[in-house]
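Structures given as structure tokens follow.
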Structure P
Amino acid sequence: MFFKLILQRFRHFFPEHGDKKLYGILAVVDAPEELRREALAEGFYLAGIHDEQFVMETPQGFVPRSW
């Protein structure tokens, strides 16, 4: 996942944020179920639009990954 590579390299480009936790959030309008499962399994937050409202998908037992 390209997004994972960006998070892994973030501190290289922004060393001033090296002491902070970094979380990934993937925002989607419509995504295949496979992408949703993969994103959540990797520890990314998943956000979407449903009935014109912002919705965060955080299934029971979800643990976000800190980069």
Structure Q
Amino acid sequence: MNVFSVHVNRAPSTGKIEAINYHKGKFFSANLDKASLDNERNDINIRTENGCSIWAVQIAGLIARRIVLLG
């Protein structure tokens, strides 16, 4: 990947999306410690068929500044 291509995230498991929590934030460089808490992000909860709960977090950065959910 490079800064000019689209970054696609695939679900880590099959299941039902139970929650999406959007957090408005900054756009610090991803290599900074504060980026994971201060940057714009989505927390996604997926409930698998066997009842496990998986949380996936998408974090925007200095260059990749948008998170778009396609459904």
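Where a number appears in this text, it was derived from the coordinates with a stated rule and is not lab data. Note that this is a predicted model, so its numbers are computed, not measured. Cβ atoms are built from the backbone, for glycine too; each structure is taken alone.
Given a value of -1000 for helix-only ellipticity at 222 nm (-39500 (n - 2.57) for each DSSP H run of 4 or more, over all residues; to 500), calculated from one of P, Q, which structure does it belong to? Write out the running numbers ahead of the final one.
On the way: P: -9500; Q: -1000.
The read-out was computed on structure Q.
State the single structure among P, Q that was used to calculate distance in nm of label points 7 Å out along Cα→Cβ at positions 19 and 51, giving 4.5.
Values: P: 4.5; Q: 1.9.
Comparing all candidates, it corresponds to P.
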